[in-house]
Structure P
């Protein structure tokens, strides 16, 4: 019997960044092909959502490097890196 957990979408939790990365890495190591299709769908949804969160955090960090830049040259370089990272994410890379 498959048990589904229904959660309230308006409740958020904070976890350490290193734990997020560790969860993603661990999930990517699991051979999900051994499980029922409904579990595979849930797995794919969870892994996708965690990766999207990771990408959003990385993009936010890239943007903060623009704000924290010491001079115009570093700010421009950080801006170019941010825009490139954003473009790659939008393309689904």
Structure Q
């Protein structure tokens, strides 16, 4: 269930970034960390602390990977000036 929330958030960010040609937005994309960080932490804690069957280990690893990919996507969108909050966009001197 949690993995699907991370995947849907990634798809939503990618679709929004592809449709937004201005480079700025009214919301802060880093709010998506509310999904990615707990997903990665939950996967890591499940993998390290709970002795579980192999099926659950794969779910834990996929949760970690989705969480990391989501964080890296947010960093990429920020550093490439693809999707920035409007205030940051102005501070960076974008026209």
Structure R
């Protein structure tokens, strides 16, 4: 598999879309598609930067997903109204 195919395969495996990857470089989704098709040449340095960016984006997305789960579990607990027994004298 060539560099372009490896970029596409890793991006897909990590659940990153072309737009997310392109934004990391200040480019458009079309640029990313052209990179993956081989229409834009990629030297070794750019290849390494692309792979690193894919990993970094995936880590951020994982952290966001974990935080969303934590918030979804915590918010109902934080706003729960405690039950006061009727004979508590209040």
Next item on the list: Match the computed value 17, 41, 24, 13, 4, 0 of P(r) over Cα pairs in 10 Å bins from 0, in percent to one of the structures P, Q, R, and report its label.
Entry: Q
Item checked: Structures P, Q, R, by relative contact order in percent (Cα under 8 Å, 6 or more apart): label with the highest value -> Q
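No lab work stands behind these numbers, since they all come straight from the coordinates. All of these numbers come straight from a predicted model, not from anything done at the bench.
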